[in-house]
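What follows is calculated from the coordinates using simple rules that are stated; it is not laboratory data. All of these numbers come straight from a predicted model, not from anything done at the bench. Cβ atoms are built from the backbone, for glycine too; each structure is taken alone.
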Structure 1
Amino acid sequence: IYTYGGNDALALYVDGTAWVDAGSGDDQVTIGGSGSHTVYGNVGNDRLTHRENLIDDGVATLDGGAGDDVLTGLTGANDLLYGASGQDYLYVEDNNRAYGGLDNDVYEVGADVTDQADVTITEYAGGGYDTIRANYDTYTFAANIEAYETTGNKNFRAYGNDAANSVVSANGNDWFDMKGGHDAVNAGRGNDTIWGGTGNDSLEGGYGADLIYGGVGNDVLTSYRLYDIGSMSNNDTIYGGDGDDYIDGGYDENLLYGEAGNDILGSIGGYGDMYGGTGNDTYITENNGSNIHEAAGAGIDLIQYYGPYMIMPENVENLVFIYHPQGTSMDRYDTTQVYGNDLNNAITGDRDANIIEGNGGNDVIFAGDANDTVRGGEGDDRLYGEKHFDLMYGDAGNDSLSGGDHDDFLYGGTGNDVLQGGADNDFVNGESGNDQVFGGTGNDTLTGSTGNDILNGEGGNDVIRAGSHDDMVYGYDGDDRLQGDSGADNQYGGLGNDLFIFTATSDSNISTGVDKLWDFTAGQDRIDLSLMDANTLLSGNQAFNMHGPAAGQAGNVWIQYNPATSTSPQSVSVFGDVNGDGGADFRIDVMYVNTLSTTDFIF
C-alpha cells in the first residue's frame, strides 16, 4: 500500500504479508492481524502502531523514517521498531527489538517487563541523548544509552558504565553503582545506596535514609532539601571521596564526610554533623559550631554562617557571615555573635549588627555594615569596623584597628597597637603600650594612655590627650586641643588655631620631662594654663599672671629667650611658680619663636 503525500490515517487488519509506505506527511497507521507486516512512516511526524489480534498477532516492522515519530510494539510479538532520524518515542514490549536511530529518543518499556533481557534496545554512537523508561528490577547501562527512569515503585538496582549516565528513580530501596563517567542520580523515595564511582557526579538521595559515596571526582552530593517529609526518616550518610565535592545535607540529622579534596559541606538548619577531612573545606551552617568537626593540620577551612551564635570549632580558621534579607527562606537574625578559637582566624561580618571576638591567635576581623562590637582577644590582631558605628577592642597583643565610616570607639588594649579612626567623629584610645593613634577625618578624641605613643589627629578639630610617658602629638589640620600629660612630649599643632593644654606641673615638669611645642604660631595658637592651680598655698584654682623674672611669688609666669645653637633652634621657655619658692615648678619650650605675649596664653 502506497499513500504518497498527505496526512494519512490507516487502520489495517491483514492476515498474511503486508507492506505499507505512508509517504510524506504526518501519518497515523495502525496494523494488526497474523503474518508479517512492514510499515514505513517515511518523512513526517508519524504514529505507527502494531495492534493486538485475538487469534494471531503476527510480527510487525515499524520504521518511522525522518521526523519525530511514535512507534508502538505489541507485547509478545517479535516486533522491530526503527526510529531512524528525529526525536522518536518508542513503546517497547517483551520480545521487541528497538533501534532509535539518530537524535534524542525515548524508549518506554511496558510495565510488565521486569527483566532487561526481555527486550532489545540498541543505540549507536552519535545517536543523540537517549532515555529508557522501564520497570526493570535491575538495569545495566547499555552502550550509547544516556538516561534511565524507573516507572515502578519497587526496589531497583542500576549499574552504570564509563559514559555519563543519568538515573531517576521513584520509590523503593534502590542500589546504584554508577562506575565511570560524569553521572547524575536522583534516587527518589526510599533508603537508597549510591556509588558515584569515578567522574564528576551529581547524586541526590531523595526521601529516606540514604548512603551516598561520591567516589573519585568533583561531585555534587545532595540529601533531600525540603523542611517537612512527613514521618519518613531522612538521616543520610554522605561521603565525598577524592575530589573537590559539594555536599548538601539538607535539614535533617545527616552525617557528611568531605574526605580528601577542597569540599563544601552544607547543613541547613544545622542539624547534621559535618567532617571536612583533608583539604581546604567550606562549611555552610546556622548551628553554633558543635556540628563541625575538623582534624588538626587538615587544611585551611572556612565557615559560611547565617545563625545567631557561633563558637568556632577547633581547627577551623575562617568564618564569613551570610546575609539573608527579610522575606527569604532562611531566618534573619538582627544580632549575630561569633567567638573565634586559638587559631589565626579570619572573620567577616555582614549587614547585621555583629558581636565578634577573635580570642587566641593573630586574627583578621571585618565587622561588616552595621553597628558592630569587635574584640581581638589575645594575639596580634587586625580589626576593621567598616561601616556604621563600631565598638572595637584590640585586647592583648600588637593590634591594628581601623574604625572605617561613622563614629567609632577604638581601644587598643595591651601591646603596641596601631589605631585608625577613619571617617567621622571617633573616640580612639591606645591604652597601654607604645601605640600609634590616628584620628582620620572628623572631629576626633584621641588618647594615648600609658606608653611612648604617637598621636595624629589628621583632619578635623581634634581633642588629643597623650597620657603618661614621652609622646609625639600631632594635631595636623583643624583647630585642635592638644594635651601632652606627663612625660617629655613633643607636640605639633599643625594647621589651624590650636590650643596646647597643661593641667598640672607634671605635664611639663623640669625634672621629669619638659614638653616641646614645635610649630607654635604666635597670635594664632595659644597655651592654656587655666586648669593648672597657680597657687597651691591657697584653696581652689588660682589664675597665673605674666611677670618678669621669678620674684618668689606663687602664680607668676615668665619667659626666657634661648638663642639658636649648633644643636637646637631658637626657642622661648615658659616657666611657672606655683608654691612661691621663687623657683620654676614647670617649664614649656616653644620652638622656633623669639618671644611670646600674654595674648598667647589662657590663664
Structure 2
Amino acid sequence: MTELGSRSDLETLRRSGRGKFILLGVLLVGALGAAGYTFLHRGGTGNPEDPGKVLVVTRGTRVGFSVVLKDVGFEAAEGTLPAWVDKAKDEVPELDAEGVAAVMQLADRFGWGFVAFENPAEVDFSGLEIDERPTIDATTGWAVVSAGDFAFPHVMTVSPAPSKVLRDGSVPLLQALFAHEQLHVLQDPQSVPVERLQLRDRLEEGMHRLEQVPQAEQMAEKIVLKVREQLTDGERAEPKPSLIGEPLESGSSHPLPDGNLLTTSRTLDLVTRDAVRADLELGKQHRFVFGALGADPAGRVACTALAGGEREVGDLSSVLWSPDGSVALLDTLADGETLWRFDASQGACGWTRSHALAKPRPGLDGRALPWRTGDVARIGHVDGLGVVSVVSPDGTEQTLGMLESTRLSELVWLGDDHLAASAYYEVDGSSWIAVFSTEEPMKLLLIPAATVMGASSVGELAMVPGRNAFVLTASVSSERLYRLDLPAALPELFAAPPLAEGRTVLEAPGRPNVYQLDPSKFTATALTRKGTVAGVQISNDGKWAVYSTRGDETDPDADDDHEIAIAAVDGSGERLLTRNAVGDNHPYFTADGKHVVFETGVEMPKTGWTISAPRMVPTAP
C-alpha cells in the first residue's frame, strides 16, 4: 500500500513527557479550530485537494492502473476496497464510517482529489451524498467520485461505453476522470485558469490519449470506406458487383437450389492501440447465415439447422459443396467429416444431417468431393496405383481406376454414375483425361490431352448439362478454356468404347480394363482466347461457363490480378464480369443462372490483412 501521510511530528511529541501536555493543548486548540472551520467553510478536513491526485479502488483481479496514471502525469495509488478501508482505520483516528465512505474520508484526509472505482456496478455507494447520480450498469468500467473540497456534495462521473476501435485499457479511466469539471477545463487551452496551467502541462499525455478515441474511430471509418470503395466504386465493369455481406466480414457464399445464399461468415473488428496502426480482431466463430439473393446483409439470419448455426474457428476445417448446393460436407476436429442434405420444402434453412463418414484409408488424401446423391469421391495413391474412391451414404466403398504409375488430379463428378480426372502417366510424361463409371467399375476410358488442339496437359473439367460435351482447361500456349464434344453419351461410350487406331484394351488381373479412345472421334472448340483460366463452373442450362482469369491482357489496367469472366459454351464469345485491382476467385452460378457468386480477396488498409469478401454480379450485361 502507498503511504499517504506522515505522523513524525506527533510521534516526536509523544516521545517526551512534556509532549503529552503540549499534545493535549494542540489537540484542544485544533479541535476548536476545526469545529469553527467546519461551520464557516464546507470543505475537506485534511490536506487541500489536488485534482492531479487519484486514489484507485480496484477489484483485485487486475493491477497497474496507478502506474498508467503516473505515466500520464497523475499522482496515484491503488488497492482493493477492503485494503483501503483498513488503511483508513489506521490513518484516520476519528473515522466514523465503513466501506466507500471510509475510503472517501481517507482521500479527504490526505488531499486526494478523486477516488476511482473499478466495476462500480459491484460497489455500494449508498452511504454517499452524490449530486445527480449517473446510470451505472454491468458494462460501466469506472466511476470517479470527487473528494474533499470537491465533494459538497460528491460528484460522480462514469466512463462511457468502451470504444470498439481503440484498445487502450487506460482510456475509460481517463474518460471518467476528465469528465470532472476540475480536469475537463484543462482540455481547452483558452479557458484554463492560470493556477492550473502547470497541472495542464503535467497531464498533457493523458489528454492526448483521450484525443485518440475520435482519431481511432475516424481511422476505422476511413478504412471501411476504402474497402467499400475497392469492392464497389473501384469496379470498372458494368454492371458493378455488389457485396453480399458487410465490409467488416470475411467468408464465402454458396448458392442454394432454392435461390437463397448460405454464407460461412467470420466477423471482424478493426482495432488500434495508438490511432496510427490498425489491426484486425477476428471472431472466434464461423457462422452459417442465409438470406435471399441481393438482400440487406443485416437481414440475414442464422442457419441453426446446419451444425447448430456456427462452429469454432479452430474446429471447422472446411465446408465442401456439391455443385448444385444441395449437399454440404463439413470437416471438423470434433466430429470428423459429416454430410448434410438440403431440402427446400423444409424452409430456407432446410438442412438435415445425413451421416458421418469413416476416416479414409491411407493414401486417399485428395479433397473430398460430395455429390447430390450423397456419394463422396476422392482421389489418392494406394499401393502404387492412382485410384478414385467413391463412398455411398451407407458406407459402401468402390475403388475405381487403379492406374499404375499414374497421378490423378482435378477430380470431378460428371453425373450420378460418372467421374473424370486429369491423369499424368509418370513413365512417359503423357497426360490424359480419365473417365470412370460406378456402373461399370471394371472399365476405364482414357482420352489423350493432345485431343484438345494438341494440348500438353489438361486441368479442370466439367460436364455440360444437356450436351455430350466437356468444358475443360488445357495447356496449349497457356491454360485456356475449351469445349470437347464427345462422340456419344457417356453410357454409350462405356458400352462400346471407340478405341484409337492400333490400340488394344489394356488388361491387368484384378484391375479395370483400360480403353485408349480415338482422338479423331472428338471435336475441340476454343472458348477463350486470352488469360489463364481456373475455377470453371457451368450454368444449369449449359449455355455459359464462368471462371476466374488472369494475365495475358485480361485487364490491361490491372494485369496481374484475377477477374471473373463468362464464356458462351457455343464458342460465341467471352466477357469480363469484374474489372478491378483485387483478386476474384471461386465463382458459382445461382440456380437460375442470372447471377454469379464469387469471393474477392481485398487488403485491409493499415493492417497487413487480406480478407475474403463474398460478392455477386449479374451475368447479363
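Tell me which structure, out of 1, 2, gives 0 once helix-only ellipticity at 222 nm (-39500 (n - 2.57) for each DSSP H run of 4 or more, over all residues; to 500) is calculated. All intermediate terms of the calculation are to be shown ahead of the outcome.
Numbers: 1: 0; 2: -5500.
Source structure: 1.
A value of 130, 49, 48 was computed for Cα extents along the principal axes in Å; which of 1, 2 is the source structure?
Clearly, the read-out refers to 2.
Of the structures labelled 1, 2, one was used to calculate relative contact order in percent (Cα under 8 Å, 6 or more apart), giving 3. Name it. Walk me through the numbers on the way to the answer.
Details: 1: 3; 2: 9.
Answer by label: 1.
Of the structures labelled 1, 2, which one yields 0.4 when distance in nm of label points 7 Å out along Cα→Cβ at positions 183 and 215 is computed from its coordinates? Display every interim value, and only then the final one.
Working: 1: 0.4; 2: 1.9.
Going through each structure in turn, the value belongs to 1.
Say we calculate mean projected area of the Cα convex hull in nm², for residues 367-422 alone for every structure; which of 1, 2 gives the highest result? Could the numbers behind the result be given before it?
Values: 1: 2.8; 2: 3.6.
Of structures 1, 2, the maximum of mean projected area of the Cα convex hull in nm², for residues 367-422 alone occurs in 2.
Given a value of 5.8 for distance in nm of label points 7 Å out along Cα→Cβ at positions 71 and 575, point me to the structure among 1, 2 it was derived from. List each step's numbers first, then the result.
On the way: 1: 11.9; 2: 5.8.
The correct label is 2.
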